[in-house]
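Below you'll find a set of structures to go through.
Nothing in this text is a laboratory measurement; each read-out follows from the coordinates by a stated rule. None of the values given here were measured: they were computed from a predicted structure.
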Structure I
Amino acid sequence: MAYQELIVQADWPVGAQFTTATEIDVSVTNGNDVPINIVTSSTKPTQQPYLFREIKPFENMEFTLQADEKLWLAAPGLGKSAFAQARPPITSVTAIVWY
């Protein structure tokens, strides 16, 4: 099994974080103190990240990524409370995609 480490910020990134040419089973691991929201779509989501499925801290989510489908991740909680007030502010976390 291979993996890829992804940088996750408070809002959707400019480009998709992971895509595949063929259908594959993936598992996304959130090893952080902040929830990560996830969506699979061929285009960048236009709605706020908190409206989509959530991977809770220290949990993972397994699903099938269809051919040419893109994976988008965001952690909207990074802009709030302790994360924004940390010195230096925490502006990104990582997620690991196993495939």
Structure II
Amino acid sequence: MESNWKEKASKYYNDGLKISDIALLLEVSRQSVSAFLKSQPGFREEKERRKRENARKRRIYKTDKQRSYRAEQGISMQVSAETMKREHELAVLELSRERYH
């Protein structure tokens, strides 16, 4: 029984499931699944790969969110480093005015 859930946990993790989802499926504590997977070869590399992939997805999401926000505001300018810097400077001025005046 014990090795059975461990084999399934390894397979599920390699298929891309999260540790919490694996724990729910196998009805084993999340801590047990995590401890087991940490002892497996390649776990650290897979964890780092997932972390990089999630960071990439988060960047794409944030970029799309900013574009949709600008579209809602009717701002049709091209976003560049200069426009972002100017937008930041204006926000700083506004916030400092609210705080100190």
Structure III
Amino acid sequence: MVMPLNYLAKAVAWKLGIGSKPSGLGQSTLGAAVNAWVAVVKTKKTGCYRINLGWMHMVAVEKLGLAWPKRIKNDFCDATKGTDIPTIDHWCGRKDG
């Protein structure tokens, strides 16, 4: 699965005033891809690199002023339960990582 990382680039361009606000569909697509990556990593017991990459994009989008729909963030937080990644646990409000 290819991560639609161009959403973050569009969000940065928008914040810098050199692009239009990225679409909600693009944000939803990124959120769905991140959640799919979490499922693959947990199923195949592979390294958590992809989970962290997805989380960093989600945080960056938030820092640019584009809030995540609660459904997407909740899906991510539910999917990452049990991964024991302190930064993600903290971001999801599970414990003070």
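Tabulated results
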quantity	calculated
Which entry (I, II, III) yields the derived value 14 for relative contact order in percent (Cα under 8 Å, 6 or more apart)	II
Structure responsible for -1000, with helix-only ellipticity at 222 nm (-39500 (n - 2.57) for each DSSP H run of 4 or more, over all residues; to 500) calculated and labels I, II, III on offer	I
